[in-house]
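Pasting the structures here.
Rule-based calculations on the coordinates, nothing more; no lab input. Only a predicted model underlies this, so the values are computations on that prediction, with no experimental measurement involved. Cβ atoms are built from the backbone, for glycine too; each structure is taken alone.
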Structure 1
Amino acid sequence: MLNEQIIIDPKFKRADAIKVNGDIRKFDKILCTADFPSVAESLMPDFAPIKKYPPHKIADLDYSCSAFLMYIGIDIDVTDQVRLHNVIFSDDFRGNIEEIFEGRLSYDPSIYVYVPAVADKSLAPEGKTGIYVLMPTPELKTGSGIDWSDEALTQK
C-alpha cells in the first residue's frame, strides 16, 4: 500500500491501522519507510506530535544528504574476490562531501559497496552474488539544480 493515511491509536500512541480507499485496515505492525516531511504532510497529518511541524516549518528544515542506491544481482559468485564492506573513496573526499552539501553531483564520488553473501552464502543463489551499491548525493532541495543532461556526469 502506497501513500495511504496511517492511523494512530490515541490510547497507546502507536500506529495500528491504515486508511485505504476510505476503509480502515488494522495491523499488528506498520512499517513506514517514507521521509519525515512526507509522513507529516500527508500520511499522519492528525497525529499531535507531528502537528507541531506545519508546512512552513517543514519547508525550512535543513536536510542531510540523500543517496543513489542500486541493488544488483550478478550471475557469478565474486564473494572470494571482495570484502563484505567495500568503500571506494573519492580522490578528493573533502571536496566530494562539499559538493554533496552544496547540491552538486560529483564527477568523482565516494561509493560504498556491500556484498552480504561474503558473510552468509545463503543470501544469494549458488553461483550468483547480490550487491548493494550506495553513492551519497545531494538531497532534493539543494540538488534541484543538477543538470541531468550533462553526459559526463550521468555516464559516470
Structure 2
Amino acid sequence: ELLSNLREQYPGQICAKPLKLEVVTTDTMTPASSTGEIFFLNNPTQGFVCKNSDQKDGRCKDYQVRFGCPSFCGPEMCWTEWYSRDRPTRTGDWELLRELRKQYPGQICAKPLKLEVVTTDTMTPASIYNSRGFVCRNSDQEDGICHNYQVRFRCPCNP
C-alpha cells in the first residue's frame, strides 16, 4: 500500500501531506500493530508494506490503509475535498459545479467563494476565472488533449 501507488489508483483522493496512517486488516479491522506481524514500511509519507518473507508463517494478512490529513479549514475560509468527476476523453475535461453537486450531494456549499483547479497527477495549478466550475476543451490544446484536472471550492466557514 505505497502512497505513490495509491495516489495513482485513487487520483485526487489523498491529501498532499498526510499526517497519520491507519492500517487495519480487511477481514476483522484489527489494527496492524495488534497482529504481531513485522512491517517493512509503515508511515504516512510513504505508506505501508508488509513482506511475506518477514513473517513467521510466510504470509502477511490482507491490510487496508487510511490517511489522516490536515484540516481544510482556516481561520476565515474552508475548502472542500478535491473532486475529479470527468477524464479528458472525447471533448475534454469538464468539472462543472452543477454536475459535481449531483455526484457529491451535500458536500459543496451553496455559494462557493472561489474555485481552485490543479492537475490530478502533479497538482499543477490551472488558471480559472469562474466559480461555476472548470472546463478544458481538447480542441483548444496544441496536442489535442487536456490533462486530467481536479477542483475544490472555497466556502464560507460555519461558526
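Suppose you compute distance in nm of label points 7 Å out along Cα→Cβ at positions 56 and 88 for every structure in 1, 2: which one lands on 5.3? Of the structures listed, the value fits 2. Taking FRET efficiency 1/(1 + (r/R0)^6) of positions 8 and 80 (r between Cβ atoms, R0 = 25 Å, to 0.05) as the criterion, the top structure among 1, 2 is 2, with the largest value. Computing volume of the Cα convex hull per residue in Å³ across structures 1, 2 gives 194 for structure 1.
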